[in-house]
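Listed below are the structures to be examined.
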Structure I
Amino acid sequence: MNRNKTIGIFLALVGLCCARLDFFVPFPTEDIFFLVVKAIGTALALSGLYVFAAGMKVTTKRLRICSECKAVNSAVATVCSCCNKPLQLNQCPDRQ
């Protein structure tokens, strides 16, 4: 586990504990202090999730799709792996 994942999990746990602090105390928690602590805890939990997600590996992969046979090819391919026709750059139809 890398450092971003560890820090993210720690921040999320601390944030959850701060956000749910009213369950851990035996007296009424309608004070402004607890509202501020809940807000800080929620912010910490969300930032922990963000840091954890930053530590995840990127799984996106660039692909080229053949316009003739609709086969999926890698982004560096110049010809289709199925029909051996040259691949064109993929563009959105509304941008042409």
Structure II
Amino acid sequence: IIDTGASEQFSGHPSLEVCPCLTRTRGGSDSFWITSHRRFLNLKEKALVMGWDPATLSPEPLSCRQLGQALGNAWPLPVSARLVGQLNNLMKWQQ
């Protein structure tokens, strides 16, 4: 995957078998080019990268661009789940 929106300093570094960090800006635009498919990452794939089930996402009343921005602005679900689990363990330990 190539981040076509990257600055000149980072533009020559494709990511092999990983997706670069999905930020609000990158989530709302066509920035990640999948070289093997010769196309940009679509909204469904952006959701999968962030750990979301695309079937649970409804763009209404948001546009696809706004939904992509929201995905880029969010914490990935696996990270959130791990953090909540660790906090839960900590609370049990302190009781």
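Quick notes on this one:
- Test item: distance in nm of label points 7 Å out along Cα→Cβ at positions 15 and 87 calculated as 2.5, pick one of I, II: II
- Read-out helix-only ellipticity at 222 nm (-39500 (n - 2.57) for each DSSP H run of 4 or more, over all residues; to 500), computed value -12000, structure in I, II: II
- At a computed 4.2 (distance in nm of label points 7 Å out along Cα→Cβ at positions 55 and 71), which of I, II: I
- Kirkwood radius over Cα pairs in Å from the coordinates reads 14.7; which among I, II: II
- If distance in nm of label points 7 Å out along Cα→Cβ at positions 23 and 63 is computed and equals 4.1, the structure in I, II: I
We did not get these values from a lab; they are worked out from the coordinates using the rules stated. Just so we're clear, the structure is a prediction, and the values are computed from it rather than from any experiment. Cβ atoms are built from the backbone, for glycine too; each structure is taken alone.
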